[in-house]
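Okay, got some structures for you below.
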Structure 1
Amino acid sequence: MSVFNQLKPYMQSRKYLFPFALLFSALSSIAGIIPFIYVWFVVRELFVSTGNISYENVTHYATMAVIFSAVSIVLYFSALICSHLVAFRVEGNIRRVTIEKMLKLPLGFFDRNTSGRIRKIIDDNAAVTHTFIAHELPDLAGTVIVPVISLVLLFIFDWRLGIASLIPIAYAIITLGTKMNKSKDFMQKYMKSLEDMNTEAVEYVRGIPVVKVFQQTIYSFKNFYNTIDDYHKMVTAYSSSWKFIMCSYTTLINGVALILVPVAIIIISHSGNTAATIIDLMLYILVTPVFSQCVMRSMYLGQALNNARIAINSIESLTNYPTLAKAENPKPINNFNIEFKDVSFTYPGTENQVLKNISFSIKEGTTVALVGASGGGKSTIAKLVPRFFDVTGGEILVGGTPIKEIPQEVLMKKTSFVFQNTRLFKKSILENVRYGTPEASIESVNKALDLAQCREIIDRLPDGINTVIGTKGTYLSGGEQQRIVLARAILKNAPIVVLDEATAFADPENEHLIQKALQTLSKGKTVLMIAHRLTSIVNADQILVVQGGEIVERGTHKELVEKGGIFAKMWNDYQQSVRWTIGGNASENKGNNNGGNNV
């Protein structure tokens with residue numbers, strides 16, 4: 001499929017302007033050649049006429065040369081107006097359509113793609129298509145027409161000078177054309193390198209606070225530096241490979257007289273017609289660079305075409321992600337029991353199986369906690385409940401109905417999420433809390449904030465719940481942000497709650513308040529929670545120990561501790577860790593490992 005056909009749907013109603021851009025560009029190119037002919041007429045009148053120069057003719061030729069030059073400029077300006085109107089529409093639609101497609105992708109897509117990569121692909125590649133349509137494609141008509149007309153002119157006046165003037169042109173076509181064909185692979189690597197460099201730059205900037213705290217500036221800069229260094233080496237090597245070709249081409253094009261003058265001397269020596277040959281020579285010196293510029297422009301056009309193809313393919317491949325199949329026979333949710341039946345899962349694009357035959361159930365109104373070492377599959381299990389991804393084996397049921405048969409919007413409406421990485425928008429507290437429930441009243445928002453233990457946060461903000469986060473020095477700590485997120489979840493009041501390390505980044509004071517908010521949020525709900533702080537799951541109805549993508553132990557806190565298995569060891573280790581003190585006696589750090597109230 002051609003690049004133009006790929007871009008055509010984004011043009012919408014403005015696609016009809018594009019033929020006018022090509023037409024005006026073609027007419028501009030033709031009008032731009034005519035002044036050279038009139039200049040030749042002027043020179044002929046001045047040098048060939050023997051003592052009988054018609055200044056009226058000279059004035060006429062000069063005037064016509066100026067007129068056609070002006071017409072060429074106006075036509076080209078008109079072509080650019082048309083092409084830019086199309087280009088702006090395409091660029092805007094690419095961004096809009098891509099974002100709309102992304103909104104329909106499963107939430108797992110955003111786990112697998114960094115914001116830096118997404119921004120680079122959409123913004124930079126949309127800009128590439130804009131440049132291609134606005135500036136490169138209109139020149140297509142001129143690039144085709146001008147060489148044809150110039151070639152005719154080169155052979156009409158003197159075929160011998162015409163052949164001589166083709167030497168640099170032939171060199172350009174052979175060398176530059178061959179080199180440009182070999183450059184296609186480089187451009188793919190170049191665009192990929194820019195993408196990697198942009199991604200690392202965004203991630204580095206975002207991590208600067210953590211980097212400065214731990215004084216790891218040099219080490220954290222390493223990945224970013226490596227992408228810059230790789231880019232530098234690749235571009236330098238590629239540019240160096242053009243050194244001889246471009247130098248020789250530029251010398252031949254700008255020094256065409258070095259070829260034409262000796263040929264003209266030979267012609268004069270054989271024909272004796274000095275004046276006519278010199279006049280023709282001047283025309284060739286004027287026209288040959290125009291022809292050569294068109295050849296060079298065609299090379300740039302080919303490169304721009306390849307860049308545009310890479311850009312549009314990158315944009316389309318971004319959204320070419322496995323989508324979730326819509327429920328063919330949607331079924332209602334009768335209750336909020338959750339059941340995993342022999343669930344296996346492998347992330348899209350990978351071969352490593354993350355979950356292996358997972359089976360468990362959560363009765364409505366109860367809480368199940370997942371514990372285990374990092375990388376065991378806990379977060380993956382949590383993300384499968386709201387259908388961030390589709391399972392690769394087995395099935396997940398809510399209320400006895402497979403989630404694939406539940407409309408996605410219904411499932412999302414019935415589920416609240418609180419993850420360790422909180423996300424607040426640069427909007428007011430009111431808008432942030434009401435984001436999932438836009439119709440909620442201010443009274444409901446205030447009640448949710450109170451239940452989430454946020455009142456002391458609101459009271460000290462300059463504009464209360466109307467305070468905009470992230471402006472005028474108004475920032476919240478990680479624990480405070482987490483409480484605002486909990487208020488959002490409480491306001492939504494969904495019957496299913498998924499908690500993934502909700503207290504991970506909270507200090508002791510915030511953790512205490514978050515735990516109180518979590519109790520309010522979880523009351524009467526079906527809850528699946530992940531926690532490394534084991535004291536937070538002591539009262540869970542069931543605890544599942546996940547290791548290597550499998551459930552290796554299950555039971556209540558008391559049952560698992562008495563069993564003396566993996567969880568019991570985790571509990572003992574946790575109890576010892578929370579009793580460690582700085583500079584204390586080792587014997588003082590030992591104690592009863594069975595209690596959980598000394599934290």
Structure 2
Amino acid sequence: MTDVARIRNFSIIAHIDHGKSTLADRLLEKTGTIELRKMEAQMMDSMELERERGITIKAKAVRMNHTAADGQEYILNLIDTPGHVDFTYEVSRALAACEGALLVVDATQGVEAQTLANCDLAKKVGLKIIPVINKVDLPSADVAAVEEQIFDVLSIIENPIMASAKAGIGVDDVLAAIVRDFPAPTGDPEKPLAALIFDSLYDAYRGVILYVRMVDGTMERGKKLRFHSTGMDTVVEEVGYLTPKQVQAQKLTAGEVGYLVCGIKDIHQIRVGDTVMEAARPLQEPLPGYKEAKPVVFAGVFPINPAEYPELKAALEKLHLEDSSFQYQVDTSEALGFGFRLGFLGLLHMDIVKERLEREFDLDLIVTSPNVSFMLRKVNETEYFRMDNPAKFPHYGDIASIREPYVDVTIVLPVGFQEPVLNLLKDRRGSHKAIEYLSADRMIIRYEMPLAEIVMDFYDKLKSVSKGYASFDYQEASERESDLVKLEILVHQDPVDALCQIVHKDKAQTMGRQLCEKLKELIPRQQFEIAIQASVRGRIISRETIPAIRKDVIAKCYGGDITRKRKLLSKQKEGKRKAKQLGSVDIPQEAFLAVLKIER
């Protein structure tokens with residue numbers, strides 16, 4: 001039985017590209033977990049998308065055996081976390097399974113927005129934080145300034161460890177600090193079983209594989225288990241460790257991290273964040289530390305080929321088991337047919353889910369314009385209700401008020417880019433809260449903004465006006481009443497539900513005009529004239545006209561009486577009139593994608 005006192009469960013948290021995955025690689029090397037001949041960059045980032053984009057998307061777990069300076073052998077369980085703001089949910093799940101966290105800060109970049117956010121998350125969970133200043137060997141490193149920021153901005157009093165993960169500098173110091181400073185988990189192998197499910201995946205042969213953090217008790221093959229949230233009973237078929245590949249073991253005891261297989265084939269029976277307990281000795285209360293993921297961005301996902309709808313449904317069910325942070329429900333569109341309405345944690349999260357569906361399940365998909373959810377109150381009613389699909393908004397005459405979500409935005413940037421960033425925030429209906437200076441040339445801007453202004457292209461614009469130097473993070477604030485309207489697009493007098501948007505009244509005219517101009521470019525000409533209109537509250541605010549294809553019907557007339565030509569032209573005119581009444585317009589897929597490129 002493993003001695004709980006010699007177990008260390010920890011996580012690595014950092015802003016994007018501060019060297020978190022590289023440090024994890026060095027720890028795997030130093031502890032001999034991965035043979036050097038099998039070692040490759042970003043070992044913990046096994047997903048193809050993670051390697052392509054250079055970011056961590058999924059929380060990962062790995063067990064390392066380390067012999068410390070005192071000659072004792074310790075078990076180090078590293079639960080790797082993402083760094084992007086969209087994956088804060090993954091970070092919170094990982095931190096709830098740990099006792100300590102390594103906070104990595106780039107010596108050339110300093111404390112950034114996500115460094116602040118992840119540090120606050122770790123403090124709220126009550127973790128011991130060890131700061132690590134990475135990339136100290138670079139010529140542009142400013143170690144003294146970064147050290148001062150860690151003390152002043154993050155309020156961490158421990159002396160940071162100087163390291164360069166790429167060069168292997170300071171890795172021994174990091175391992176020594178993990179053993180010395182991180183507390184051992186508190187747990188008793190003799191108590192009733194209590195384990196947290198912090199992640200899961202689906203295997204076609206073995207069913208659902210659960211990643212668990214043992215809190216109390218012992219888990220071994222043949223033991224009868226019960227899931228707290230569903231009350232479902234099952235039997236343990238296999239347990240083991242992650243190194244990072246799965247290694248079968250006799251049992252898992254209190255304080256350890258590993259995997260569990262129960263032969264469960266129905267993915268709906270499992271919830272990430274649930275508590276696993278013994279069927280014979282059930283717990284009264286579930287383990288604390290997890291909160292439900294709350295989607296903030298919503299979009300419709302439809303197969304380009306309607307026959308692929310069953311495949312899309314099966315793919316969503318399997319992907320949802322690995323990434324329970326997105327939500328989905330059946331949706332239909334007159335323009336796109338059958339599909340699903342998905343809720344995401346952010347725009348990058350939406351992009352990642354779409355990419356995974358297309359790559360891993362070989363699907364061709366179209367995603368409608370993303371939007372946030374709003375609170376509506378109808379006329380003569382006192383209660384508000386939530387609405388996340390613009391196409392299903394009530395008639396404007398029935399709505400008494402609309403509330404939209406606001407968020408607290410934190411932006412860290414060089415002082416030289418202050419003016420363009422403040423102008424961008426003002427254009428996006430932001431309201432000033434505070435400005436702080438990290439040093440003579442770096443500052444923090446705190447603003448309150450509507451979430452709808454962030455979810456489309458705010459990150460791209462921010463990087464553009466700051467030449468890539470600004471970083472930002474946001475947290476939910478409150479909901480406020482706003483003057484919002486439903487912008488409808490009519491093609492040949494028929495509203496296209498997939499192009500509906502909820503926008504601020506002051507921006508409706510500009511957006512309507514841009515959408516109509518874009519659609520005019522993308523919709524092919526027909527035998528009849530096509531009107532593209534933008535409508536707000538029953539009033540047309542913009543219009544573009546696609547002219548009809550002209551066929552030269554009098555080309556065959558060589559001379560002769562003019563009445564013959566007039567008869568042919570009259571017949572063509574009547575045919576065009578009938579086509580205009582009865583004709584329908586097929587909107588190409590590019591038109592729906594064009595909505596995403598509209599300037600806000």
Structure 3
Amino acid sequence: MITRFRVVPCWLIVQDTVAPTAVPVTVDFPSGYEPTPDQFISDLKDADRVGVSFAQDYDFSPAGEQAVVIQLEDGSGNVNEVQATALVRSTVDRVTMEAGAPTPAVDLFLTEGFHGELLDTITDHMMRTPGEYVLRVQCPENKRIFTTVLAIQDTVAPAATGQLLVLAPGETAAPEAFLTDAADETALQYAFLQAPDPDSREIQDILIRVTDAGGNGADVPAQVLYSSLGRVTVEAKNGLLTGADIDRPEAEPEGFMANTLGNYPVRVRLTDGVEIALVTVVDTVAPVLTLQEKPFYTRHAYTPKELVNVTDATSVALSFVQAPDQDSDQPQAFSVQAVDAAGNETTATFPLTLAVDDTPPVLYGVVNRTGYVNEPIAYLAEAYAEDDVDGRVDMTVESGVLLSRKGKYTVTYTATDRSGNTASKSCTYTLVEPTVTDEQVRQMAQAILADIITPDMVTAEKLKAVFDYVRGRVHYTGSSNKKDWRQEAMRGYEDGRGDCFTVYSLTRALLDELQVPYMSVTRKGSSTHHYWVIVNIGTGWYHFDPLISSVHKHRCFMWTNQQCKVKAYFWRFYEENFPPIATEPFDYDAVVQMERDGLLP
């Protein structure tokens with residue numbers, strides 16, 4: 001300190017004796033939120049730094065109002081307490097939902113264990129319109145009002161199905177007209193990405209962009225057809241569509257069979273050009289059922305299709321309403337239901353008397369044969385069974401053949417018809433060591449056929465070419481190795497010498513390669529053997545024997561039994577082992593023409 005007379009030292013002591021002050025604040029927050037002490041005050045005043053803390057530990061998890069003491073302490077140790085209020089809200093800050101979701105209950109906006117009442121109505125428009133909506137919730141205990149936010153979002157792209165729209169020339173349509181089942185929880189907008197060409201008369205592919213209120217988009221393909229013919233509905237029929245069917249007698253639809261239900265674009269020739277009609281084939285006529293006019297037999301387990309005829313323009317499913325007793329030969333009745341492709345139904349009842357079939361099948365071609373050691377045997381190549389009622393029936397073969405050992409073996413064939421009648425027949429298979437391979441014989445046959453067959457020939461012409469070749473190739477010498485047909489086939493081709501077995505063997509090799517059905521035949525009851533084949537190309541079985549010798553000048557090409565009697569003993573055979581021979585003479589020219597016309601089975 002400076003005085004009048006001298007400088008006197010002294011102490012200046014600055015002290016803070018005033019406690020900090022602040023204005024209390026009411027803080028509201030959702031349950032689970034942890035506020036800080038400074039959130040409960042404002043307008044903090046003090047000359048020094050101030051520490052702000054809770055006077056004690058508080059549990060802010062229960063919803064409701066509670067007093068909170070905030071302690072203020074400055075750097076000089078001055079302490080003050082401010083009493084504020086913590087208001088733990090009963091509502092959550094935000095609820096987010098997808099557009100179109102069900103309207104939420106009030107509980108979704110409340111903290112656990114708290115009750116409240118919505119003061120604002122959540123409308124269907126709100127639930128389908130993306131945005132944020134402030135809602136008020138009132139606490140029933142103290143009538144306090146809290147706010148929360150309902151956020152509606154749209155994250156799902158719209159769905160739609162494109163269709164083929166048929167328009168008249170000059171007609172227009174909005175993009176949405178090309179769509180069906182357009183669906184989204186929000187409002188949709190439509191625009192062409194690939195617009196139609198109104199000058200085209202073909203079916204056009206177009207593309208439509210569908211956008212929802214959330215900005216999600218989907219590109220949907222569709223089609224359009226501009227046509228003066230438009231959509232046409234016709235009744236299904238087993239025939240070609242005509243102009244009369246589409247109410248345009250002058251029009252000429254281009255080759256459309258109207259027997260399948262559905263929608264079809266059909267090109268139609270008009271006087272001024274070609275346009276496309278969209279034809280819808282419908283079937284409104286129920287099937288017609290009639291009983292088949294043929295005998296039926298016991299123990300045959302007939303299906304409905306085997307008993308009745310169905311007349312309908314579309315496919316038909318048949319089922320028994322009342323099935324017949326398949327074991328009874330007494331008069332009875334059965335009922336059948338028919339349902340066509342359009343669902344039209346017919347039920348009909350028919351009388352039925354089943355005949356008794358007690359005749360077993362007949363086995364053909366079960367004759368003694370020769371096979372080769374270590375080579376598979378085609379047991380059914382020249383053998384089959386036929387029944388007077390069922391036609392061809394399956395055969396089973398019981399064989400004790402040891403393929404690895406030459407010798408004679410018994411083979412038994414058995415066939416059973418649908419009535420249970422059974423027939424069996426046995427023959428002997430003789431296995432010999434092969435001297436010529438099957439592949440060698442095939443290559444030889446292929447070489448011959450390449451010289452005598454042309455691509456335009458039908459089967460009858462190929463048979464005649466084979467007959468003429470073998471007849472001219474093999475010169476009769478009266479000897480052959482009758483235990484090995486493959487060896488004899490090669491001998492006939494390479495040496496051009498042999499007897500009837502050689503002729504038969506070469507013929508067999510060529511027919512095998514042509515895949516012409518044949519059966520091997522041996523003469524019956526003579527001191528000498530004779531071999532030939534019978535052939536069936538869809539006209540019945542005929543004798544086929546290209547042999548030529550000094551004593552045999554006849555051309556046995558597709559002969560009947562009666563024709564073979566020109567030499568009464570020569571072609572005598574065990575007829576019971578073979579199918580019936582055709583009785584009408586083979587008309588070569590007529591058969592060739594029938595084949596060319598596709599009239600043979």
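Any read-out appearing in this document is the output of simple, stated calculations on the displayed coordinates, not a laboratory observation. Everything numeric here is computed off the predicted structure, so don't read it as measured data. Cβ atoms are built from the backbone, for glycine too; each structure is taken alone.
Between 1, 2, 3, which one scores greatest on relative contact order in percent (Cα under 8 Å, 6 or more apart)?
Values: 1: 13; 2: 9; 3: 6.
Comparing 1, 2, 3 by relative contact order in percent (Cα under 8 Å, 6 or more apart), the maximum is at 1.
In terms of distance in nm of label points 7 Å out along Cα→Cβ at positions 266 and 346, which of structures 1, 2, 3 is highest? Intermediate values should be presented prior to the final figure.
On the way: 1: 7.0; 2: 3.6; 3: 2.3.
The maximum falls on structure 1.
Can you spot which of 1, 2, 3 the value 8, 20, 25, 20, 13, 8, 4, 1, 0 was calculated from, given it is P(r) over Cα pairs in 10 Å bins from 0, in percent, for residues 18-201 alone?
Working: 1: 8, 20, 25, 20, 13, 8, 4, 1, 0; 2: 9, 35, 40, 14, 2, 0; 3: 8, 23, 18, 15, 12, 9, 7, 5, 2, 0.
Derived from the structure labelled 1.
Looking at volume of the Cα convex hull per residue in Å³, point out which structure of 1, 2, 3 has the largest value. Write down the numbers at each step before the final one.
Details: 1: 221; 2: 205; 3: 474.
If we compare volume of the Cα convex hull per residue in Å³ over 1, 2, 3, the biggest value is for 3.
To which of 1, 2, 3 does the computed value -19500 (helix-only ellipticity at 222 nm (-39500 (n - 2.57) for each DSSP H run of 4 or more, over all residues; to 500)) belong? Before the final figure, lay out the partial values.
Numbers: 1: -19500; 2: -7500; 3: -3500.
Going through each structure in turn, the value belongs to 1.
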